1. Any idea which of 1, 2, 3 comes out highest on mean count of other Cβ atoms within 10 Å over residues 83-90?
2. By the measure distance in nm of label points 7 Å out along Cα→Cβ at positions 451 and 571, tell me the structure among 1, 2, 3 with the highest figure.
3. Ranked on volume of the Cα convex hull per residue in Å³, which label among 1, 2, 3 comes first with the largest value?
4. Work out the source of -4500 here, i.e. which of 1, 2, 3 gives that when helix-only ellipticity at 222 nm (-39500 (n - 2.57) for each DSSP H run of 4 or more, over all residues; to 500) is computed.
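Bear in mind that the values in this text are calculations on the coordinates, not laboratory data. Note that the structure is a prediction, hence the values are computed from the model and not measured. Cβ atoms are built from the backbone, for glycine too; each structure is taken alone.
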Structure 1
């Protein structure tokens, strides 16, 4: 009997324990763990991502440069798909069965339970016909998106373009981006991505067993609205931007114009350019492939990535440094016989022209190589030839204060440093202690290993216009209604030169345009101070360079123009710059005494020989490397000839000789200056 009662209590205890466990489990499932609630809700709820419109981009005067156009993506959640007529589905979308299978496999690999893009970028017209039948295919649905459109088809390298995110973008975003999302790839679209993209929203829809929408869940109580990206106001003036692109048609080069008083970039022309609308839509990949195959590489952002010898535009720098250090005065003269003798090297003036007795102002006006070579040698030899390396290091540091040889921190990606060679470079080239001022004398006239971007050249003119300081250049003025000038863009960057020393240089620059090499570009009613340049180019005809600012008093614009393989700066770069300056300051372009016209320069073809250009840029050979290669080839050729004289003959040596000299045989094709 007692045994019976004991077993009854044990059995009752077991049942009570089981009931308690079940109740605890139910409590956990229903109250604490929401996993099963989520599973249940997925049967009746669909979360639809609401994509925001990217922020528009405006020019400095409020003209729209970039806006949005709606399109539609067809999404798929593989786990929700039920058997359907794939032939009919493919017919509706206009794809074949192989393409369907490829996309299906890709969607399943991404996630069976998460939506991904199956068909993208349907226009409103195409979507209208698809949407009527879409509900017949369970697991497929549409979502609206936005693409960029460019009303003026201009400023492509400045604006950049957007594209679908890659795996690395998704990883770096910590889950923000998903396959099929868009992200800024280049230009302002990339550097201001977090501002332009906006914030995605979510709409919770109720669906029936066939996946057809049946209204918003809880009247939208749990939805979140998409927030459009913020508006960007750029510093560009689209009027002179479009004029610059027109003038640079069928040419390779760049135009950069800056407002000296703020550092705001007014024009940012890279040529050849492309219509940014080509990088939008379903043909984007094909269009991009064609441009990547273009020898002249329109994706290359020349204002900040191309590096050129600055040529004569650099000449005043050493003179200003020498003035500050007390090595010369504005009255220091030099008698120019048409050349400067530096050791065993003879530096000729342009075309061997003898300038006679010149001072700083007249040397700038007449672009006397001899004067500035003399000044450079005085700087380097000032403390004796045994201190050449230290003196050069001081000179280099002073040059870098002008923004050369380092990035100016422009607010778009891809900026190059240019090059101001280090003492170590020359130690490695000539051995330590084996070089003197005469060895590197070409630096005095902006040649040799010295390289600058067009942005740096324009910034140098801002420094001269401001008598000794510059503001860091930038391309965006405001985000939304807020002025977003970063603190570093409001700081004056002084170059360490007394403001009084700039007047003799500016006098010479005014004379360049008034009566010197740039006289054909003189603007009626405007005093423009400029400097023509003929930047030697070992790979072909010299680059045409012109830098300037205007007006002389209270300058409003500083500009640098480079037209590759086009000879003297006075012939091509200077007239193009003068049209841009006049258009910006006066709003129109007047007839010139010299007879030059916009039409002539816009229609002229100055494209360099494509084979030559391929060898230099598509193979990533810089002008300095090209010069070094030519020297090496010349030595190889001479060595080969010496061997031949000694009787060392053979087919292998002959082939080597042919290979070493073939590069020198490339000549640019003649140009049509119509």
Structure 2
């Protein structure tokens, strides 16, 4: 049994350090996808480095010893190497690379030598898994359903589409677009092949995507320990745009008929076989159509078909999870009051035990075969993600990587503080506060309130490259990140209270935080600003019609007109649940909580930002907002990104975004 504590970082001296600005943020190397070798000796992982000159991330694969040693770069060719997966004997690493000109499966020796191309698919490959017996690989590919794994057929269709003189799209049903992509004739399927790339078969034929693009958890598929079966998630409802009802199926690894093994009305996802092959663990939401229902951890006994709900009494979401090597326990992460900790429960049920908790967020937990060593990732609001090791002997986690230590040592980052505020209806709202590096209580500072998206999301002790509080604080602001009603990590009732009340209790919660922060002696409450994206963009638009407390607003990818947004957004289950039906079903509720209804009250200078590839909150929402602001002579600016969606991801765009936002806030709060 593991008994270990979270890493506690001593505060660094701020003397003679530069501010943590966006230029520094864009030098951070981003660790991801750790994979522990079966022999427990090495961890393979990716490092993504922002490449400003080419406006993209350069991703390479490294390995680091579990027991002392320096990381070593394995890949040198190409700029997108990812998804490392070990062979069972730990002698080879399979991975996805675009070095050949398209995304394909490759394999190399564990020391990075002798890289070899495995697949040559016209429809490319991703999402790689290696079977436990080392004989098969399973991967995703966006194929034409009528072709399946027939590569020649797929190539002919690709050539036909490329040469077609008309690029018009024709649709007869929803979901015809998702996130940043229009639906084409192709569908994401799971293919299987021998590890030499031969014998490719389509395991999930049909006109649907596997796993669903809306899947919220880890991989939506897993190979059984005996390498004979694949479990996968799919949503077969006739109108997937209005349904969250995904279920888990199994199919023989060599192909055949799929068998449905879950039947919940909501989402079932993240299947994971126990090492002994007797059980399948998965996450489940019981309420149909509600993407923010509480995620429970369930275990299905494969022989009997009996399913046990292990976490019904735990009022927190189960996030990622893994089995103990002996199949007797499950280790899972949960979010609680802005931190993500590691919990443990017996596979047969019982009490939950806390394993690691602290002022941080943990993920990617994996065990050595003897169960005595665990590797995991950890991050906080003042430190980006690194890989750690813990042992059953106890003690603090030991960092295996120090990727950004030198860069962070040269800059000033401040630890997050926290505040609890009572609201008018006697609820309590939690907020995180980040102060400027040179903070002194004798001065008065401007403050910016950052409103998170979701709305079922939360700010916490985690690192982010979008809306990074350290960058705002280094620009001279006290940064306040409230978690109002609807926020995750405070119980399901707290989450549900936003349903049908977007501008009600959440607005009251945020304004209670504004009052409490404004009363602090170090805050200049005449120089307050508010900014948010997605639902946060909706909320700042709502605020513009309901308060004049702020000197400036930044609205990114937000909802302006609630009814038109509900008719435009691609995931229809979301407005159907949140607003209790369509605009035709419930027009009064849509009008009541639409920022557009109160647009005549808009007076606060507003920066409007939108991505033209945003299908979640369509660009027209930002254009409508900017038009109204201009018509009413409200100082306003519009920033459009033609090559971004709901998030700004490209390095050069991120650089422009931060400079534009900070310039706007500074213009109105630092006069």
Structure 3
């Protein structure tokens, strides 16, 4: 555990204990007698808490920043009710001693607010109850009810908007999670505020009952128990009861005002001062009219001249000052906009320059008019392309370049092209309103369709209308939307061209991220034993056969072993493949089983005899009869196609010295079929033989 963790946990536990102790103390006040001194402290704390709640409600930027308000309101209400019960106990027990029987706070309110007359106190108390109960609380309750209902009704639409922004790539996963969490908090907050406003209404009713009990109960106790005259008992106990009611109602009114400010804020951002004064002062003409009206009132006979003239002058001054401030803000905004426009024009000029036109995107996806409208309607392309690039980075160990998406009106309306370094590498079409069903050599679904070849793997497929999708699924087929067809095709084109995307700059970036120990190993072999361009050539040879370079440190170790004895990149790559056998077999195996198709003994012998070696025994030439190449291609194609129906994925296995040349022939027919040597079969891997090519 960190050094500062224990004190932090201890402080947190102390806060938790103190909060729980405070709640228990409030509950204890409901049942236990409390001296007048502690009553004074509790009433002062209640007033301070209500003022604090009001100030926080005024200064928050949005209602969710005070999401704990319902809990705080419940605690404050419970505190006032507990103090009200405690003061009731003191008033009824010690009221015969005078107006200071329940503490000095109640005495001060009874003398200052009521001016010593309990009738004034009763009137003020009833007015406060009316304002709190009928005006503020009732309005805040209605706003909270409507806000809760509208917030809950708007949740599905807001959720869809968040998902749409996420799919369009406008926000990332973390921002989407933050917005969803804020949406949940908003709905929970307005729902809680709908119920929390009932606390204040209930407290107002409870205050009326408490003051009535104090007055009538105190008069009865004073006259029967203590022998006070009826008038004296009525005066003392009424002053104490009304003073107690005022002490509880003033904080209640303040908290009700805070609740009203909070729920009436709605979607307005900023503090209450910014929202109210900023919007009221945003219309100088309204201020001028108000100033003129105040001037007219000042001239009306019988009305006081000075207050209306002062208000008229103040409003006129504000009305004349605001346009200047708004003009200054507008000038600043215009200057900023001009600066941004100048920057955009400079960027546009740079893009239109000859130098910019010489830059060719490494990967570009060009869409026809209808294809572009279909892809843009799905609003997923940017997000799915980003996910695809992250998948390639994890799988192959380097980041493929950015994929530029553009419209090309010269293309067929439904067509698209995939360009690699400005050259068309693949082209096909997607049909709006239709879905692709891959059938291979199997049966066809019984729906109207057009037979085509699936672009990524060349399998037999059908284009069917979207309206038949349910019927196709019931037949056991899985229809694929146009965007998925396009992205699958794009993914396979990138896989087939991986070596072209590993630039010298990318390779140096990978090397710079190595640990210091492997950087020292790199310094030992580069450039003394192999150049950096030679190292890049080895990595490209690996990627050409879809061998991941994510374990770059293992590749460097294998290169360091072989470079004292071999210089050619092909020889180095073959040695690296043997050292990477565990990774290669692990990537090709399915559920821990590697399916293999072996090269027959006759073909192994034919390839072995075709290899010409020098005096050192190194292969210098591959000389094979073209008729044998044609025969091998025919036999291998038949064997491979028949096994493709049996196993989802497998590898062709041959002798180590002939492997590169077998691969050279096979890749023309089956570009994605892995070709391994016997030395590349990792120890401990389970092998399942599918037969031989013979």
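1. Details: 1: 12.5; 2: 18.5; 3: 22.1.
Looking at the calculated values, the largest one is 3.
2. Values: 1: 2.5; 2: 2.0; 3: 5.2.
Across 1, 2, 3, distance in nm of label points 7 Å out along Cα→Cβ at positions 451 and 571 peaks for 3.
3. Working: 1: 290; 2: 160; 3: 302.
Going through 1, 2, 3 one by one, volume of the Cα convex hull per residue in Å³ is largest in 3.
4. Numbers: 1: -10500; 2: -4500; 3: -21500.
Source structure for this number: 2.
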